[in-house]
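*Asks:* So, here come the structures, one by one.
Read-outs: derived from the displayed coordinates by stated rules, not from any lab. The structure presented is a predicted model; accordingly, all values stated were derived computationally and were not measured. Cβ atoms are built from the backbone, for glycine too; each structure is taken alone.
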Structure P
Amino acid sequence: MSTKEIAIRSIRELPEDATWEDVQERINFIAGVRKGLRELDEGKGIPHERVREEFAETIIEKKLDKSFEHGTEVAWLVDPQRKAVSVYTLDGITRLTKLSDVLRGDEVLRGFKCRLSRLFRA
């Protein structure tokens, strides 16, 4: 089906009282989808797994923000697949990625220490 045929068909599917803005929105949507499909065919797309990871990170960050608003001082995000821990505090994020790194409780869990190699036993 040609671009013109797709545009005409899409406009015909709109309700009779559609506005120029409705027509423009529909055409822009279809153009965007077709561009995305073309980019995927050319190997320019983002792998599904990466999109899932980024989406999950966004949700986690929103939950962490809410937790910190309610008084949380530190949060650990443990990633067993990567054998890593992200330590979130009001000051920022520290990423522990080496098995020799030590996860500490600081002021919240005084005296707590755990080497990542112990946390992620092989």
Structure Q
Amino acid sequence: MSDPNGGNSGGNIGAVVGKCPICGKDVQEFERMFACSAGRDVCDFTLWRDTLKIFEGAPLVTSQTRVLLEGGQIELVGLVSKAGKSFNCKGTLGSYDKKGGGKGWSVKLVFEPRVPAGATAQN
């Protein structure tokens, strides 16, 4: 099966991992991404595996993508900030406006509220 965004893929290519948040069709797995099975002419949903690369994060795996497509949160451990500090957080599926128009998709970082120094956490 060929990659809908060009190129050839290998591995568990074509496996359905969930439903497209734009059109509701199947999202399929490819070597470098997860993309809507409707094709780019109909729906341009693409979630790149290396979306967390800017935080030195590992590529997204199938199980994480399934959770994201179901509206859930994934645990992100050992990410690195621009300042070089390691941090952990959660991630959800997020969209953003692309420069050329349309929507892009990535993992939106979700942080726990900070507790001020000297304060105790309230339940």
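*Asks:* When distance in nm of label points 7 Å out along Cα→Cβ at positions 31 and 103 is compared over structures P, Q, which one is greatest? List each step's numbers first, then the result.
*Replies:* Details: P: 5.0; Q: 2.9.
By distance in nm of label points 7 Å out along Cα→Cβ at positions 31 and 103, the leading structure of P, Q is P.
*Asks:* Please state which of the structures P, Q yields 11 when relative contact order in percent (Cα under 8 Å, 6 or more apart) is computed from it.
*Replies:* Values: P: 11; Q: 15.
It was calculated from structure P.
*Asks:* Out of P, Q, which one gives -15500 for helix-only ellipticity at 222 nm (-39500 (n - 2.57) for each DSSP H run of 4 or more, over all residues; to 500) as computed from the coordinates?
*Replies:* Working: P: -15500; Q: -1500.
Label of the originating structure: P.
*Asks:* Work out which structure the value 15.8 belongs to, where mean count of other Cβ atoms within 10 Å over residues 39-46 was derived from one of P, Q.
*Replies:* Details: P: 9.9; Q: 15.8.
Label of the originating structure: Q.
*Asks:* Which one of P, Q has mean count of other Cβ atoms within 10 Å over residues 87-94, as calculated from the coordinates, equal to 16.0? Intermediate results must be reported in sequence, preceding the final value.
*Replies:* Working: P: 12.4; Q: 16.0.
Computed on structure Q.
*Asks:* A further question follows. Taking 3.1 as the value of mean projected area of the Cα convex hull in nm², for residues 47-94 alone derived from one of the structures shown (P, Q), identify that structure.
*Replies:* Numbers: P: 3.5; Q: 3.1.
Label of the source structure: Q.
*Asks:* P, Q: which one has mean count of other Cβ atoms within 10 Å over residues 55-62, as calculated, at 11.0? The partial results should precede the final answer.
*Replies:* On the way: P: 11.0; Q: 15.0.
Only one of P, Q returns 11.0 for mean count of other Cβ atoms within 10 Å over residues 55-62, namely P.
*Asks:* For which of P, Q does FRET efficiency 1/(1 + (r/R0)^6) of positions 15 and 71 (r between Cβ atoms, R0 = 25 Å, to 0.05), calculated from the coordinates, equal 0.00?
*Replies:* Values: P: 0.00; Q: 0.80.
Only structure P yields this read-out.
*Asks:* A further question on this structure: The value 2, 8, 12, 13, 11, 9, 7, 8, 7, 7, 7, 4, 4, 1, 0 for P(r) over Cα pairs in 5 Å bins from 0, in percent was derived from one model only; which of P, Q is it?
*Replies:* On the way: P: 2, 8, 12, 13, 11, 9, 7, 8, 7, 7, 7, 4, 4, 1, 0; Q: 2, 10, 18, 21, 18, 13, 8, 4, 3, 2, 1, 0.
Of the options listed, only P reproduces it.
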